[in-house]
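Below are structures written as structure tokens.
Values quoted throughout were computed directly from the atomic coordinates according to the rules given, and no laboratory measurement underlies them. As the structure is a computational prediction, the values presented were derived from the model and not from experiment. Cβ atoms are built from the backbone, for glycine too; each structure is taken alone.
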Structure I
Amino acid sequence: MSRPEDIKDHLANVQQIESIVGTLRALAAAHQLEAKAHLEAVRAHEATVAAALSTALGAGAIWPEEAEHAGHLSIVIGAAQGFCGAHSDHLAEAAQAEVASGAGLIVVGGRTEGMLADTPLIWAAEMAAHAPQVPDLASRLADAVFEELAKKPGLRVRIVFADPDPEKPGPGTITRHSVFPLDPARFQPARAAAPLTSLPAGDLLGALIEEYVYSELCEALMLGFAAENAARAEAMARAQSNVRRIATDLRGDYQRARQEQMTTEIIELTTAAVG
């Protein structure tokens, strides 16, 4: 059996690990709540833009013709860091599947980008560290997407991310969502008085389409941010349970080792006294 002093040192290390794990779990839970609050605003903006598109169509704007198919571009909203169980692996596998299907790849999230070191990427960026940073990241991502669309107008763009919805099966259910071209059937023309505008109808519709794509990217990024933190909170909860179990076992080992040490010392003292 190990010496009580060694077991005590081991227990101190385990308790430090428990403190770190608890902090990571608390931060992940806080980020989840932060994402949930911001997601409401993102979806409200998306609904507003959708209503504006419907109004523009109702006022006589003509939906732009769809360009000839020119391949696929996949945007993978990956993981920024580790300590989130199999979440990172699932996203890397999804990214590899997109590449295998012939799609060009854009990746958000340093952890996922690192796991795809041998895969050529069109564009990559780190995931936002906090929910309020997501809109700026979405803006930069939208710029990268529209730059590719300018080169290949017929690109089909889809976004791949983990859905944090706890009611869906599996850890971080992978979702694939078409982003561009938009389906005009989503926007039923709103019959209302023509709004006052300062742009030609075609330019206005084009700007609204770009804004709607931006809002969808923003929503997917926020969901990906929430999913990573949900996975991390779950992984840290499991780790916390394991660390506490190990600490309990070490306390038992310490008591037994200390008792054995005391018994040995008493026997040695008794033997010396008799001699």
Structure II
Amino acid sequence: MSPASDLDIPPPISSLSGLTALVTGGGTGIGRAICQQLAAAGAKVIVHYHRSHLEAEATLQAIRSVGGDTYLEQADLSNPAAAAALVDLAVTHTGGLDLLINNAGSVVERAKLEECSLELWQQVMNVNLTSAFVVTQRAIPHLRKTGRGAIVNLLSLSVQTGGANGAGPYAAAKGGLQVFTRTLARELAPQVRTNAVMPGVIETRHHEQFTTHERMEQYRRETPLGRNGTADEVASVVSFLVSDAARFVNGALIDISGGRFLR
């Protein structure tokens, strides 16, 4: 047995120095927290946004204020040409791409499946699933080159529960993203690792928009840890998954819900 000094010990989880990350939907909420944590760990971060320019600019300035290296890129990812161009611009700015976080997504509009129009269904799929496919497909050649390529896809607890209160199309899209994750994990290994996280109820603007205060309180009571999660707690798991500390983790789905599904 080799002495301890000869073991191939991975660097600390905090070390992402020299790596470049693209975070879609990085201007607000969970995306913002991911951008900030990756930058704090030493990564160069491309912050993508669609409409939230002021929030994305604030994310950019927050990262730069502490010495982080970051760029801002706008794109409507529901447009395949714009989604592909986002990756091209990111690589042009930074010279390569090591990490891809597919965080962008939205419920768009609530509708029960029996009442959902084909137009709304297609829009939800484009925003949450097709966009991730186009961005990822464009990024794959760059991720393969790096030697430390990693993808993390952001799912939703609706993958477990189904789409409550008219979120069925959104849940279906996120379920597709889960299968997409597992497929990538098989197809891209060993050059690229692909994993997913499934946040539970996280205190972000997303839930402020689509969930009532009373319902948020109910979620807190239903969670064994007695509270809802924070964006930073999700970002910490994402940071782990793209680091060398998780170098043998591939095709995993990590539940970040405070134990909601234990009951």
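Side notes on the structure shown:
- Each of I, II could give relative contact order in percent (Cα under 8 Å, 6 or more apart), but the derived value 19 comes from II.
- Structure with the greatest value (metric distance in nm of label points 7 Å out along Cα→Cβ at positions 90 and 114, set I, II): II
- Which of I, II yields -0.81, -1.18, -1.27 [log10 I(q)/I(0) by the Debye sum over Cα atoms at q = 0.12, 0.16, 0.17 Å⁻¹, calculated]: I
- Among candidates I, II, the computation of mean count of other Cβ atoms within 10 Å over residues 74-81 that gave 26.0 used structure I.
- At a computed -13500 (helix-only ellipticity at 222 nm (-39500 (n - 2.57) for each DSSP H run of 4 or more, over all residues; to 500)), which of I, II: II
- Comparison of I, II - label where distance in nm of label points 7 Å out along Cα→Cβ at positions 66 and 106 is highest: II
- Distance in nm of label points 7 Å out along Cα→Cβ at positions 122 and 186 derived as 1.7 - corresponding label from I, II: I
- Structure responsible for -0.58, -0.67, -0.77, -0.96, with log10 I(q)/I(0) by the Debye sum over Cα atoms at q = 0.15, 0.19, 0.22, 0.27 Å⁻¹, for residues 58-97 alone calculated and labels I, II on offer: I
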